[in-house]
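Enquirer: In structure tokens below, several structures.
Read-outs: derived from the displayed coordinates by stated rules, not from any lab. On a predicted model such as this, the values are computed, not experimentally measured, just so you know. Cβ atoms are built from the backbone, for glycine too; each structure is taken alone.
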Structure I
Amino acid sequence: MHVRISIFISVILFAVLSVYLLGCERINQVVQPDATTVPTETTLKIGVIQPSNTFTTFSQGAETARAQINEKGGVLGMEVEFVSRNNQPVATDPPTPEASVSAAKELIEMEEVFALLGPVYSTNSVEVGPIAQQAQRLMLPGSSGSNVPAVGDYVFLITVPNPFQGKVMANFAMNPDELSATTAATIYEKDDVYSTDLVQAFEAAFQEIGGEIVHSGTYSAGDTTFTALLTDIHTVIPDVICCPSFQPEVPLLINEARQLGIKATFLGGSAWDDRERFLSILEDNSVLDGSYYPTNFSVATPDADVQEFVMAYSALFGSPPDGIAASGYDAMRLLARAIEGAGSLDRVAVRNAFAAISGYKRATTISHYDENRHPVKSLTIQVIQDG
């Protein structure tokens, strides 16, 4: 079983990717460090909020970066130490906002970590953001919800934000050289910040360029059958179905849709990039063939920085990384560069250095951060083939 990666689109925002620096990272230094502010600590403690049983490659990507950084002498001479907390009390249920908030408070108040990596789910990140902001801790989540950084200037997205994902997928769906769709149905998980945000972005973009949304429906986390929802969709015969939510529900939903005779092409979101788990739900993944999803990372990218990450990650964990792993890796790399750019552990200086990042190039490439603290970066669309 494998995923053959087909790159269809590399969309660049604001035509800024011409500023990339090949094979290196660059951060605009906005603070000249004072010798008196150079840290005397020997260890840099970073908090990691990681579900125990989903999207686990986020912390593994971060661990890959941590190992590389420490091998090169750490950050400003400090060895990076991770202090991790699980925000998934029940392994078979999604991680919860309550557990995420508790983890963040413990990491900040008791462990006194300098910054937070995670959470992954946007529903959890929007609850943790205010805690990080009040404590002036940089928070670098693995989520893509457009409103996650809205709480304040210490929260930055790492992966491609949902509005861009939705716009790219809508254009891809309607492109006459790709799917030539004119009608679409949308499905999102009830009360989930990520999938609601992405579906709204897709619907707005699809309609703006002349498409018609013929049905929009929801399901709840934990659902295993979707007959009523899919029957309604079957009657309107959409060309595509945008369903960007999580496993295990989405593979089960697509399987049931095919059993009902729905032939529409399924379009996902970055949440599908938890590939090992996404492709482990069904006994026969052939029903997923021809489905597309966006990611800001591809193991097939023939770039030295990308392949260095792929080899380092694979050596540590025995399998190639996915887009979730790339986000964790870049989060730690970006944090280290911001601290080095500030030349100290002054929280304001590090925050300003992070905001001034430009021309970053590692697992993924970030031109710069916009005013919403969203990364300006390219996006790749991948297709599932041969299960």
Structure II
Amino acid sequence: MTLGSIYSATDKALFDAINQKSVTAQDLRELFLKHGIIISRSTPRHILAMHFARLMHDYQDFESLACLFDTVQRRERLSSLRLASSANAEDIETAAHEVVAKLKEASDVASVTVQADGSLQLLVRYRKLHFNKSEFRQVEVKEAIVTLEREGDVIIVRGPQNEKVDEICNELISNIEAKAAGEVKIERIDLQSFPDSKARTQFFRHLIDDVPGYKRNDVTDVFLFNPTKDIRSSDDAESDNEDSEIEPETDLGIHISRASLKGGQVLESTEMKDLLAKGFYVSKIVWKAREASFDADLVEFEAQFSEPETCTKFSYLVKGYLEYQEEGKFSDHRKQFGSTRDREIGKLIETSARTAIQKLRNSEGIS
């Protein structure tokens, strides 16, 4: 049995599947017609489901039902890492082909293509399993595009942020390191070296203000994280207060770790300032910005650390744009950029993120 196949399609699984609202009356008619049965519109669905579950079924029946539950793949946030390596173009391409060969062994569909600009593109189609869902919803077919682009002495790897792409990137790094003379130095966008909550919030302030060519218009969503504080023992607390009349604070065991604010200009709100004063820091932000021209569209961005406690796994998404209409007004419906434009703007967000980290280093005297 290949990876991602449905391990069991029982009578109950068929019954439950046909009772789902996503299976329309037309779908039901087609399913029964394949078995030479004409159904009546007046027959209750649960009766039809019970009868269908008792029939003999083949692979085509299961495939037809599974296709009815396919969902549109959501756009994933992108992430990137930079590799400092002496590997040449041939080494990198060979490393990519080795990754593709390994993916194919695992029953994934994968290929490598060289783009017109000299960059490499890995296209991977794979299956993600969801065992917490019903049988016909357990398999999700996903697609990921990983690009390798050289910028001077640095190799930039970009792709969706998920576990599968992380595995692919780790395999790429191992293969490149095996072919290159010397260790591959990896640079990721993270704030592990900046544990202070004020610095972590300041990173996002720099990020949204320093996107090249764009001026911030509004911040609409802010997600905050409050790390668990180290609780000192009661003996230590008593020791500190032996010569003091101030009574030690009573630990009530209450800790709020996450908060979110939505609206307009939330970064400057009183609620935001109160949360920051309590030790919270920004871990995810959604903002709007536009280019300098008076008739520029309003572009919506999103950036976050998927691991907020350590501020690692940075990712971003160009959510789309609101088209400029007239007199400073914009359309109500957000439109999507094409893939080329998405990549161009994504590179600007990466540049802004690296600039923000450098500003933090400069402010703390870190070289």
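Enquirer: Using Rg/Rh (Cα atoms, Kirkwood Rh), for residues 81-120 alone as the calculated read-out, with 0.97 as its value, let me know the right label among I, II.
Expert: Values: I: 0.97; II: 1.02.
Traced to structure I.
Enquirer: Thinking of I, II, which structure, once relative contact order in percent (Cα under 8 Å, 6 or more apart) is computed, gives back 15? Working shown, then result.
Expert: Working: I: 26; II: 15.
Going through each structure in turn, the value belongs to II.
Enquirer: Could you tell me which structure in I, II was used to calculate Rg and Dmax of the Cα atoms in Å as 20.5, 70? Present the calculation step by step, with values, prior to reporting the outcome.
Expert: Details: I: 20.5, 70; II: 26.6, 91.
Here the read-out was taken from I.
Enquirer: Another question, if that's okay. Computing FRET efficiency 1/(1 + (r/R0)^6) of positions 89 and 329 (r between Cβ atoms, R0 = 41 Å, to 0.05) for each of I, II, which one ends up highest? Write out the running numbers ahead of the final one.
Expert: Numbers: I: 0.95; II: 0.25.
Largest one: structure I.
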